[in-house]
Structure 1
Amino acid sequence: MAADARVLVVDDDVTVRDVVRRYLEASGYAVEVVGDGAAGLRAFARNRADLVVLDVMMPGINGLEVCRRLRRESEVPVVLLTALGEEENRIAGLRLGADDYVTKPFSPRELALRVDSILRRTRPRRLDPVSAEVRDAGLVLDTAARHAELDGVELPLTVREFDLLAFLLAHPGVVFSRSELLGKVWGWDFGDHSTVTVHVRRLREKVERDPANPVRIATVWGIGYRYDRGG
C-alpha cells in the first residue's frame, strides 16, 4: 500500500462519505471528502489526489461529467460508486476512462481493497527481473516505469488500460476469455464482462491505427481476445 497516497471521495450521501473516509483512513490513506461534483473538481484542482472515488448519481454535476472533466487533464485512477441497477451509467463511466467500479450497497472493506489494488499498480516497480521493456511494431511498454508509447508518442493509458495491454502483450497469440481477463487483470472472481469489452475498445482507440479493423488486439468470436505481434 502507498501509505502516503491521497484519496478524494466525492459523494452526496453524508453517511457514505463518513464510512468510506473511516475505512480508507484505517488503511493508511489521507482522505478528503466532498459532497458534490463541483466541489470535487475544485478539490482535485487544488490538491491533486492519487485516486478519486466518485459517486455517479449526484445533483448538479453528476459523476459521469466529473469523470469526463478529470480525463481531460489527468489519468488519475477513478473508482465509480454506482447503484446495482445502473448498468448503463457503469458502462458509460468505463468508456469515459474510469478504472473500476463498486456497486451500492457495497462493502467498505471491498472498496478499500479495490483502492489498495489500484494504487499498488500505479507505483513504479519491476515486473520482469530480466527486462521491463517490451517492444512490438512501434509500441513500447515499460512495465517498471508504467510508461507506454506508440511511434515515439506517449500513450495516455489509465491504470486498467495499462494493465490489460501489459498482460496481453506478455502473452502474444494466446486467447483469453473475458472471464479470464477479469481474473488475471482485475483480480475479480466475478464481475460484469462489459468491463473488459469497454477497456478493449478504449485500448484499440489508442494502439490501433484503425480501431474499427484491429490488427494488434484481435477478437476471437465466441471466446475472447488475443494479442497479435507485429500488428
Structure 2
Amino acid sequence: TTQGKVLWNDAKLDLAVVKVDKTGLTAAELGDSDQVRVGDIAIAIGNPLGLEFQKSVTQGIISGLDRTIQTEKETMTGLMQTDASINPGNSGGPLLNEKGQVIGINSAKVSSAEGIGFSIPINTAKPIIEQVIKSGNFEKVTLGIKGIDVTTFESSTGTDLAADEGVYIVEVVSDTPAQKSGIQAGDVIVKVGNDETPTMTDLNKVLYKYKSGQSTKVTVNRSGKEVTVDIKF
C-alpha cells in the first residue's frame, strides 16, 4: 500500500494520471493503438470483482474498433471492443497485444451481454502522459464555448439543424480563442484540424492533441454552409 497523488483527471474520458513516489518499478511498454486491427490478440490484466481475484489475466481478440457506448453519465467514443473477459475491477488495467505492449486501458463492459468489453486506446492517453513526464502536470487548451451534441440539441428542442452531427455552440465566452477567431453562437463545430467532431466527447479528445500557443483550423457549419476559421489556443 502506498500513497498516490492525482496529477490530472477527466471524467469524460474516464482517465486519470496518478503519481506514486517509488523507485525500481518496471514500466510497461506502450504500443501503438492506431495499428490495432480487428482479429488481433488482446490480453487483459486486472482485479475482477476485487482483490480476491487480483492479477487475473484473460485473453481474447479485438472484436471491433471506434465503438461508441452510452454510460450512466457520458457518451464514450473511439473505444476498442474485445471479447477478453472484462469485469468490474478490471477498469484501469491494461489491454495488451501479443508482444505485451499496452494498447488500451480497460474501461467498461456491457452487463447485458457476454464477451463485450471496451478499452480506451492508449494513443488517447499518450500526449497527456508525455506532457506530465516533461512538465509535471497537464494543462488542457480550451476553445471557450459552451456546447452540446447536435443530436441531443435537436431531440430536446425539436429543432432541425442543417448539420447532421457535430457540437452545437450555445454560447461563446468573451475573450477566448473561439471569440477571437469569429466563431459564433449557433455555429456547429464539425472538425478541428483534420479530426471530425461528431460529439462533445470527440471535441474534448481532439483538444488533448494541442498545446497552448499552437494554431489550427476549425470547421463550423453556419446555417448550412461550411466555414473554416483559424484559431490560436
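For mean count of other Cβ atoms within 10 Å over residues 5-12, which of 1, 2 scores largest?
1
Thinking only about distance in nm of label points 7 Å out along Cα→Cβ at positions 61 and 93, which of 1, 2 has the largest value?
Comparing 1, 2, the top value of distance in nm of label points 7 Å out along Cα→Cβ at positions 61 and 93 belongs to 2.
Which one of 1, 2 has Rg/Rh (Cα atoms, Kirkwood Rh), for residues 133-220 alone, as calculated from the coordinates, equal to 1.00?
This figure was derived from 2.
Here Kirkwood radius over Cα pairs in Å, for residues 53-172 alone was calculated and came to 16.9; which of the structures 1, 2 was it taken from?
Label of the source structure: 2.
One of 1, 2 was used to compute helix-only ellipticity at 222 nm (-39500 (n - 2.57) for each DSSP H run of 4 or more, over all residues; to 500), and the answer was -11500. Which one was it?
Label of the source structure: 1.
1, 2: which one has FRET efficiency 1/(1 + (r/R0)^6) of positions 109 and 205 (r between Cβ atoms, R0 = 41 Å, to 0.05), as calculated, at 0.75?
That value comes from structure 1.
Using distance in nm of label points 7 Å out along Cα→Cβ at positions 45 and 165 as the calculated read-out, with 3.5 as its value, let me know the right label among 1, 2.
2
Which structure, out of 1, 2, was mean count of other Cβ atoms within 10 Å over residues 29-36 calculated from, if the result is 19.2?
1
log10 I(q)/I(0) by the Debye sum over Cα atoms at q = 0.09, 0.10, 0.15 Å⁻¹ was computed and gave -0.37, -0.46, -1.02; which structure, 1, 2, did it come from?
Attributed to the structure labelled 1.
Read-outs: derived from the displayed coordinates by stated rules, not from any lab. Because the structure is predicted, anything quoted here is derived from the model rather than measured. Cβ atoms are built from the backbone, for glycine too; each structure is taken alone.
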